[in-house]
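For reference, the structures are reproduced in the following blocks.
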Structure I
Amino acid sequence: MIIMRKKNLFFFGLVFLCLVSKAQNKTFDPVGYVNPLMGTQSVHSLSNGNTYPAIARPWGMNFWTPQTGKMGDGWIYTYTAEKIRGFKQTHQPSPWMNDYGQFSIMPVTGKIVFTEDERASWFSHKSEIVKPHYYSVYLADYDVTTEITATERAAHFQITFPENEQSSVVIDAFDKGSYIKIIPSENKIMGYTTRNSGGVPSNFKNYFVLVFDKPFASNYTWHDKVLEKNKLELTDNHVGAVVSFKTRKGEKVNVRVASSFISFEQAELNLASELGKASFEETVADSKKEWNKVLEKVSVEGGTDEQLKTFYSCLYRTVCFPQKHYEIDASGKIMHYSPYNGQVLPGYMYAGTGFWDTFRALYPLLNLVYPSINKEMQEALINDYKEGGFLPEWSSPGFRNVMVGNNSASVVSDAYMKGLRGYDINTLYQALLHGANNEGPMDAVGRKGVGYYNTLGYVPYDVKINENAARTLEYAYDDFAIWKLAKALKRPKKEINLFEKRMMNYKNVFDPKIGLMSGRNKDGSFPANFNPFKWGDAFTEGNSWHYSWSVFHDIQGLIDLMGGESKFTDKLDSVFSMPPIFDESYYGSVIHEIREMQIMNMGQYAHGNQPIQHMIYLYNYAGQPWKTQYWAREVMNRLYKPEADGYCGDEDNGQTSAWYVFSAMGFYPVCPATDEYVLGAPLFKKVTLNLENGKQLIIKAENNSDTNKYVEELKWNNTTYDKNYLNHFDLLKGGTLDFKMIDTANQKRGTSEMSFPYSYSVHKK
């Protein structure tokens with residue numbers, strides 16, 4: 001008995017050691033937590049993200065996605081759809097901006113069907129695998145499984161067919177002008193699509209090439225609803241191709257595809273250089289490796305499985321846009337097709353982001369975690385300016401006439417103030433000056449109403465310029481960003497002083513009678529009976545209760561306008577305690593942003609849109625940081641889920657995701673273009689930032705929990721730290737932030753003015 005016990009103990013000891021060893025050797029796999037379907041259960045009237053599953057590489061030029069919507073429909077993929085119409089190459093940043101450079105591939109069996117309705121197949125999410133690096137789905141109508149993996153400019157399809165006399169692949173080059181050519185001797189199809197949604201010159205084309213590993217038994221081209229057998233080349237409004245072959249049960253047909261905005265030759269080069277002779281499995285592995293390399297820059301531990309999935313799904317979204325709009329030629333030179341002048345030119349180009357959204361947290365996240373990629377983006381902005389005459393405020397891929405502000409100023413200034421170097425900052429500064437003092441070729445480029453703004457100090461309410469108060473507030477912050485950069489570049493004193501004066505223009509649209517921001521008439525009067533609950537009108541996709549906090553650079557100045565800290569925090573509190581009443585009359589109907597605020601049970605707080613997303617962190621400027629800690633945790637827990645309905649509004653090119661990533665780490669960039677982050681409280685017990693300079697920033701909160709969501713004490717490298725903010729350059733040195741979390745608010749920490757974050761009125765620097 002004793003001998004048997006010893007043997008049993010020895011055996012269990014060995015098992016234990018093996019398990020420990022296995023656990024220790026387990027490779028960190030953040031991509032495994034990502035759900036690309038997060039946010040896909042959206043419709044025009046209610047956005048839960050308005051995303052689609054992007055099968056891609058981080059910042060890749062081309063994305064691939066299953067297509068459930070019709071050609072031209074911005075809602076490419078909706079979770080509640082029952083059929084897939086094809087697998088689409090896409091560059092779409094959002095359904096509202098729609099797409100450009102798109103075409104699709106669809107396998108079918110039996111009778112040849114090629115129009116989008118006829119070829120559509122039933123599918124189920126139960127037979128769908130969706131990861132950033134890999135997609136698989138069973139097409140029930142054809143007994144076909146389609147798998148996809150991607151590189152930056154190419155993709156590899158692996159299609160498993162049943163036994164069939166006529167298995168086919170349909171290529172749809174879409175309407176608005178397209179071309180297709182079948183080359184049977186090379187198992188190749190070439191073509192181009194011109195379909196776009198604006199923001200391109202007249203010569204825009206997306207050239208594509210597909211190479212199959214199986215000879216074609218029959219060939220067809222088609223235009224509109226007409227099928228042409230053995231006609232190998234076709235140009236028309238809407239063309240495509242069908243190639244067919246006999247297949248065995250379980251036979252896998254591989255299709256390699258790449259595209260180019262430059263030429264057919266460049267598309268061929270992209271195909272050869274990015275896919276080469278690699279097998280499907282090898283490309284899947286390489287893609288997964290690349291995603292993990294990017295995602296593991298932020299390692300989180302000590303959360304629930306749901307929290308881990310939410311975090312990495314959000315981080316995945318932050319590194320999707322903007323997309324690389326450049327290619328590498330045969331000599332290794334960086335080249336791009338210009339969406340401004342239609343020329344092929346050297347240098348970087350990126351596309352697919354709206355700075356009105358992303359200046360707030362997405363670009364600050366890049367500056368902290370991925371500065372090298374943002375350096376490329378800054379170089380690309382120089383080309384935007386040289387080729388387009390202005391910096392874009394919304395690029396898709398060129399200038400698009402949507403949203404307000406001149407927030408390229410923030411994106412440029414923030415990068416430089418956070419230490420990015422090695423590019424022509426002086427040319428970018430000239431671009432900022434030009435944008436700040438001129439109206440552009442469309443309302444959303446340059447500064448609409450700049451003449452009024454520069455003379456009166458605001459854009460008037462009664463001169464037929466929409467969203468005037470929002471423009472004033474954003475221009476004032478943009479002037480702050482330019483002022484910061486002007487000082488750093490040692491520009492002339494007169495120039496520096498001008499922007500220092502203009503950045504205080506936010507005060508000109510504050511109406512002391514209502515204690516909030518308002519439209520203001522040209523004669524200096526405020527409109528009678530101004531309704532702070534009215535969406536739009538003087539504001540952009542929000543009301544006065546949302547936009548009144550948009551004084552990122554001078555919160556103390558805003559506190560003074562509102563009557564001091566107590567009245568300021570009361571107003572912050574009232575945002576959450578008021579009912580979600582609204583006035584939609586400016587729009588004529590309830591837009592989805594209004595509905596999203598209404599249904600979240602958080603009063604007037606509209607996290608589903610950007611203007612108010614920083615507001616939670618403003619308690620830190622008025623001596624009540626525990627309320628930031630409470631509300632940040634509430635928003636993370638209640639408004640984000642790793643599910644198809646997981647966002648509370650438009651995800652918007654990584655901005656809403658970046659809010660979560662920052663907040664989960666425990667701080668947020670309230671005022672980009674400064675070197676500070678405002679403190680909240682971490683969501684996880686441990687976060688490790690693996691910085692590009694080789695340093696590690698470790699954020700610990702070992703006693704963190706659902707109840708322990710308040711900060712009792714914070715230590716920075718074992719020294720008590722009582723500030724409500726962190727310095728960017730201190731974080732870059734690495735070290736340890738140690739949060740002691742408790743279940744009741746510590747109403748003593750962070751209450752001193754010495755602890756408050758940057759405000760111009762206080763710091764004057």
Structure II
Amino acid sequence: MPDTATAGYSNRVDAGGQLPDSSFCPPPCVLRVAIPTPLRRVFDYRPGTDAPPGGWQPGVRVQVPFGRRRVVGVVVECASHSDLSLDQLKTVESWLDAEPLPEDWLWLCRFTARYYQHSLGDTLHQAMPVLLRQGRPLAGRVRKHWRALALPQPGDTRLQRAPRQAELLAMLAQHPQGLYSPAILAQGFSHTQLQALVDKGLVVCTEEPAAAAPPATEQLLAEPALPLNREQAQALGAIHARLDAFHPCLLHGVTGSGKTEIYLQLIEAIVARGRQALLLVPEIGLTPQTLERFRRRFRVPVVALHSGLNDSERLDAWEAAASGRAAIIVGTRSAIFTPLAQPGVIIVDEEHDGSFKQQEGLRYHARDLAVARAKHHAIPLLLGSATPSLESLYHASRGNYRHLHLTRRATRHAPARLELLDLRGRPRQGGLIPPAIEAIRETLTAGHQVLVFINRRGFAPTLACHACGWLADCDHCDARMTLHRQPPMLACHHCDKRRAVPAACPNCAGADLRPLGSGTERTEETLAALFPNIPVYRIDRDSTRRRDALEQTLAQVKRGEPCLLVGTQMLAKGHHLPHVALVVVVNADAGLYASDFRALEHSSQLLVQVAGRAGRAAPPGRVLVQTLHPDDPHLRLLAAHGYDPLAEQLLAERRAAALPPFRFLALLRLESPQEEAAMTLGREATAMLRQWLANHALAVSCLGPVPAPMERRQNRYHLQVMLSSARRSQLHAGCAQLTAWLENCPAARRVRWSLDIDPQTLS
């Protein structure tokens with residue numbers, strides 16, 4: 001923590017970092033700056049003699065001394081005084097923005113920090129592109145466009161002694177619309193030659209933004225919209241009825257019901273009004289296909305924001321959205337922090353997906369922030385899913401969201417029903433039993449494609465010694481190491497520790513080491529042996545590490561030739577695979593009896609989503625679900641009647657158990673290399689909090705500390721304290737007190753801790 005000689009700090013900030021809004025203030029004044037630190041406070045600085053052209057305002061980035069470092073912070077308040085005397089304050093070294101960062105972005109960061117009980121400085125830091133964190137100006141890259149004005153007339157001597165310039169001019173003349181620099185340089189010409197032609201008046205050079213350049217035509221659509229069926233038209237009409245107000249809608253449609261076409265036509269209406277649309281998708285793998293479809297449909301600039309971009313590309317897209325040039329922004333979870341010049345609609349596709357929750361650092365939920373942001377801007381919000389989260393269904397049942405139903409597929413093919421296959425007592429090959437293998441053979445013979453779903457990558461879940469029972473445990477975690485064949489190794493998927501596959505048992509020196517269970521690699525190997533003339537494509541995190549690997553594989557699949565797809569949940573959502581006629585789920589039992597109360601909800605959503613890949617075109621699809629528990633009542637209900645009746649039953653169980661969405665949760669996580677240190681801090685924190693809650697008569701329960709479901713991970717012991725309340729305001733008051741106490745507790749500096757508001761998992 002810096003001393004007061006480095007920077008003063010203001011106590012005018014709550015636990016979440018919320019500050020009063022402030023406008024321009026003339027010097028002299030005190031600048032309250034949010035610094036990227038875990039500390040939930042802001043720091044006072046004196047402004048320098050050099051002020052930004054627009055004056056000091058909240059949202060201006062500054063470079064300031066902080067301890068022994070120089071850091072980039074954001075001005076969040078201009079004040080006339082400080083708790084410290086002015087001569088105790090350090091001075092801002094320089095300002096980085098002539099104009100403040102977008103106001104809507106600053107508001108969202110303030111809200112996020114307050115709601116999730118997080119440092120405002122760290123929230124601002126995480127919410128901006130990397131280059132802005134480093135002090136780069138908010139300006140996108142430009143590209144140069146070169147166009148020939150005219151060819152020299154006879155007698156013109158300007159190119160008489162410059163044959164390469166003459167060749168370059170002739171090439172440009174063949175492209176009346178002009179060329180960009182990379183295309184010209186690729187032909188062996190140089191910038192010097194281009195500039196010489198400009199100086200001679202033969203070529204004109206213009207600069208355009210590298211991202212979201214203005215369209216050459218005013219036409220909105222590049223291809224016509226598709227006709228809507230009656231249900232789609234009714235849903236779109238309901239959303240259109242309130243385009244100028246906060247209007248949250250839950251679009252609840254079966255897989256293949258045409259939700260994306262509704263998104264496209266809704267965005268068409270928004271863009272026609274001169275406003276912007278923000279579309280959030282759960283996985284980076286869905287972004288390229290979504291972008292392709294949007295760019296085919298619209299003639300307006302469409303930009304992407306996701307972790308696969310480099311720093312320059314991300315800043316280009318961010319600036320294009322902030323300036324208003326980009327009409328449509330498609331991105332993953334972090335794209336919720338993209339500033340919009342003219343916000344018109346926010347769409348969250350597959351809103352139930354757990355990928356929208358950030359599990360480290362700033363633990364925000366993009367879907368929930370989308371709700372808050374849409375309400376702030378007074379714009380429509382559309383949440384789409386075939387398997388909505390129980391929270392969204394609860395809000396829809398109470399009338400907080402408008403509930404729109406799509407019960408039919410756009411292709412009029414009925415969704416495939418789940419067929420349960422009993423695994424008990426049956427031999428398996430690569431996790432597959434004979435009836436499943438026979439169904440695969442029949443489907444391939446008929447000329448169709450098959451998707452084999454197994455949500456476990458690697459060759460096998462672990463390696464075991466058949467002689468003594470030794471198992472390949474991770475040295476750093478309470479978990480088994482997964483056996484991989486490509487390349488051969490043992491890997492822990494929790495701490496990423498890796499080691500070579502032993503030649504003999506480390507316990508008894510026996511040579512009979514056998515893989516236990518099946519992963520994607522083993523299933524791929526088995527299917528390749530069973531069907532040697534059929535291509536097998538494996539899609540998981542390991543096989544798609546290379547950029548564009550997923551798109552290339554899916555492009556081969558979409559040719560329609562018979563093939564086998566082996567994949568994890570990466571294939572379970574969003575992908576349109578019209579030639580898949582059969583889906584085989586290798587093991588459906590993973591989430592049935594897990595310790596997390598959301599496990600059954602998430603596993604049933606995953607089953608329905610992966611089942612939705614089958615039968616999206618002719619012929620009708622089949623879904624075979626292998627299970628050791630075919631009599632489980634939840635699984636039978638899902639197979640017989642689908643997701644909706646199961647969701648109703650789960651909501652009733654949640655109500656009886658006083659669990660979300662009927663109560664609000666927060667989870668304090670503690671971790672330390674010394675178990676006793678984490679346990680001691682947890683006991684002291686809960687004792688303090690229980691006393692404080694009793695003194696203030698707040699109905700907040702405090703459970704713990706207890707070991708986490710995986711107590712030891714990455715060689716650290718993990719403990720948890722759960723806070724629960726029927727009122728969100730009381731829960732947040734308790735969380736604010738807890739974080740304030742932990743920040744001032746000396747013992748807490750030796751234990752890593754974090755507070756998760758609305759946790760999506762208890763692990």
Structure III
Amino acid sequence: MKNLKFKFFLCLTFTIQSISILKAQPSWSVNPNDYEYSMTVTGILFIDGNYSNNVNDVIGVFNGETCVGLASPDVVFNDYNIIFMIVYSNELSDSFDVRVFNSLTNEIIEYLPIEFSIDAINGSIDNPFVFSQSPITYGCTDSLAFNYNPAANSDDGSCVAVLTGCTDSIANNYDSTANVDDGSCIYNTVISGCTDSIANNYDSTANVDDGSCIYNTVISGCTDSIANNYDSTANIDDGSCTYTTVISGCTDSTAFNYNANANTDDGSCIAVLAGCTDSLAFNYNSAANTDDSSCEPVIFGCTYSAASNYDQQANTDDGSCEAFVMGCTDSTAFNYNSEANTDDGSCIAVVEGCNNPSAYNYDANVNVNDGSCISIVQGCTDSTAYNYNSEANTDDGSCIVVVEGCTDINYLEYNELANTSDSTMCLTFDIIGCMDSLALNYNLLATTPDSSCILEILGCINPNADNYDSLANTDDGSCTYSTVGCMDINYVEYDSNANLSDSSMCITQHIFGCTDSLSLNYDINATFDNGTCIFLGCTDELACNYDAGADVNDGTCILPEIYYDCSGMCLNDIDGDNVCDELEVMGCTDSLACNYDSIATDDDGSCNQPETYYDCNGICNNDTDANGICDELEVIGCMDSLACNYDSTAVNSGDCIYAEIYYDCVGMCLNDADGDNVCDELDNCIDISNSDQVDTDIDGEGDACDYDDGIGLEQVEDIKPKLIKMIDVLGREQKEYKKGSLLFYIYDNGKIEKKIIH
């Protein structure tokens with residue numbers, strides 16, 4: 001709004017600004033100073049049936065041939081340009097002509113006159129005054145519309161589209177939405193008869209009553225055809241009608257919602273869908289309506305088989321999976337990692353000291369700064385030097401040797417090279433002055449001459465004298481005068497050139513007063529202006545038309561709009577955005593942000609951007625499969641936690657790869673008690689290593705453990721190693737085996753086995 005007001009202000013004053021931007025328009029102008037009264041107009045310009053948005057169009061208001069108002073449609077509001085105009089007059093009320101310059105045709109058009117009333121406010125931004133050639137007639141201006149109004153010159157948005165069809169309400173194909181009959185109406189064949197249902201001879205097939213109805217015999221009964229006891233012969237209803245209560249519902253006994261009480265099927269039957277209906281169950285089926293006892297409880301845990309805390313029993317991952325994190329686990333170490341759960345031997349001891357390379361006491365071996373760093377202070381470190389610096393710890397080569405001498409400039413013995421004072425060397429006090437005995441300022445006590453000597457120059461020292469000598473400093477009585485006259489400024493005969501006064505020449509005394517004919521106190525008799533003139537004008541220094549020469553305010557002062565100077569510029573605009581600081585509206589100015597504020601002028605950093613791939617409501621911008629996961633975030637992978645390539649991040653199922661039976665995903669046996677790389681389920685000697693699997697007698701027992709092949713029980717027991725302990729991946733001893741966990745078996749022969757028993 002501030003820009004509107006500024007442009008309005010310029011128009012109200014001299015209208016020079018608005019005129020200067022127009023092209024090829026007449027030289028209309030307004031002088032507000034010629035008028036006593038005014039009124040304002042906020043309007044729109046109507047040209048050739050359309051609102052004008054052309055800033056080169058000009059509206060002029062005329063009193064005869066004198067322009068008393070001038071504006072152009074230059075301020076955009078909604079879909080049209082607003083005109084701000086001030087109209088002037090010396091009459092309390094009047095009627096003025098309106099002329100419009102059409103910049104497209106370069107024509108001047110006479111418009112409807114405008115009525116003037118002192119201080120009137122015509123129109124507003126919301127309800128503007130219309131400048132028009134003729135009275136405005138609102139209506140539908142679309143010649144193709146059903147309600148087209150050829151007399152309308154301004155469309156009011158009421159146009160209704162033409163809809164053709166049968167408009168006869170008695171026709172078989174009557175169309176209630178049609179507004180133009182297209183001749184398509186269809187009617188039944190005329191069947192004459194009695195159409196009164198209570199008549200004795202009522203004819204239900206008749207569509208045109210022929211007046212034949214007979215009512216002689218009264219037959220009472222139920223005349224409602226939908227009643228249980230409807231009597232087609234009755235012509236008088238006796239109130240005896242009885243009805244069967246309609247119970248709507250599903251009448252299919254096999255349906256989920258079968259209603260045994262219903263006698264009218266309403267199409268609501270729902271098929272039985274068996275499944276788990278417990279919403280808290282792991283396999284809850286939201287589509288099921290009949291529980292089949294298949295519900296499985298939710299078991300929370302870590303479902304990632306490669307995690308340290310993998311739980312084979314869990315069917316719902318609770319986010320508790322812990323990965324192996326290698327690092328330094330010593331809390332006292334320099335590189336201690338609080339997130340590590342497995343020490344990798346990387347710990348580095350803490351070495352405290354100064355680790356700042358720019359410090360005086362820098363130690364390259366230090367990794368923890370203990371605050372002992374000392375800043376380097378350069379200076380002279382020689383205590384015998386003149387400029388010794390006790391605070392310096394680094395000598396910069398600036399030391400100066402001590403030179404003793406008289407350092408007092410007031411003595412003749414002064415030594416400018418000395419930097420250390422020795423007062424015993426200062427003997428003779430030096431007095432500087434003029435030592436020329438012929439000079440006017442000769443100083444008898446001076447010991448050192450200076451340039452202050454002033455020599456005596458004789459001559460006339462009176463500036464009014466004919467022979468005035470500007471170089472003379474001593475008057476010798478030689479002054480002479482040649483011009484005699486009136487030297488009194490209060491007389492008309494005052495002679496500014498006279499250098500010798502003659503009072504007899506001063507005859508006519510001046511009359512002092514204001515000699516400026518434009519002033520309020522002009523004195524026609526005054527012969528000498530004494531500076532007392534009083535002038536009218538704007539005396540307000542804050543006004544745009546302030547007159548520094550004015551003495552009395554004439555009421556013409558024009559003040560700038562609040563917060564603006566006389567040029568329409570903000571008085572305070574720290575950020576230079578042409579919005580005054582006092583009018584700034586803080587908020588989010590990013591149109592893409594969720595909290596975008598269209599009225600904000602300064603961004604306050606509060607903008608909330610939607611998450612990438614989502615809108616401000618948290619809904620995916622792209623979600624082809626409508627699964628709630630944005631297409632850009634979809635991860636395709638194996639979703640079976642038992643597969644070797646299980647991907648916990650996958651949301652769309654991909655190909656799964658499974659380990660061979662009896663083996664893990666890296667090809668290692670799940671069970672291999674003797675460590676011979678032959679799985680126990682395939683090993684012919686489970687407890688004795690025999691990778692060759694030799695079975696001489698082919699009895700299913702390998703030679704290594706077949707007693708029939710010469711190995712005694714004692715020998716087997718000697719060969720079989722003894723289990724010392726079981727430890728987990730963190731080295732913690734385990735007393736019992738937990739199904740699905742990874743353990744290391746340590747035997748007395750030094751053998752270590754990794755086992756996961758399912």
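Taking volume of the Cα convex hull per residue in Å³, for residues 418-681 alone as the measure, the highest value among I, II, III is held by III. To which of I, II, III does the computed value 4.5 (distance in nm of label points 7 Å out along Cα→Cβ at positions 434 and 722) belong? Value 4.5 for distance in nm of label points 7 Å out along Cα→Cβ at positions 434 and 722 corresponds to II out of I, II, III. Taking percent of Cα pairs over 37 Å apart as the criterion, the top-ranked structure out of I, II, III is III, with the highest value. When volume of the Cα convex hull per residue in Å³, for residues 114-481 alone is computed across structures I, II, III, the figure 681 traces back to III.
None of the figures in this text is laboratory data; all of them are computed from the coordinates on show. It should be emphasised that the depicted structure is a prediction, and the values quoted were computed from it without experimental measurement. Cβ atoms are built from the backbone, for glycine too; each structure is taken alone.
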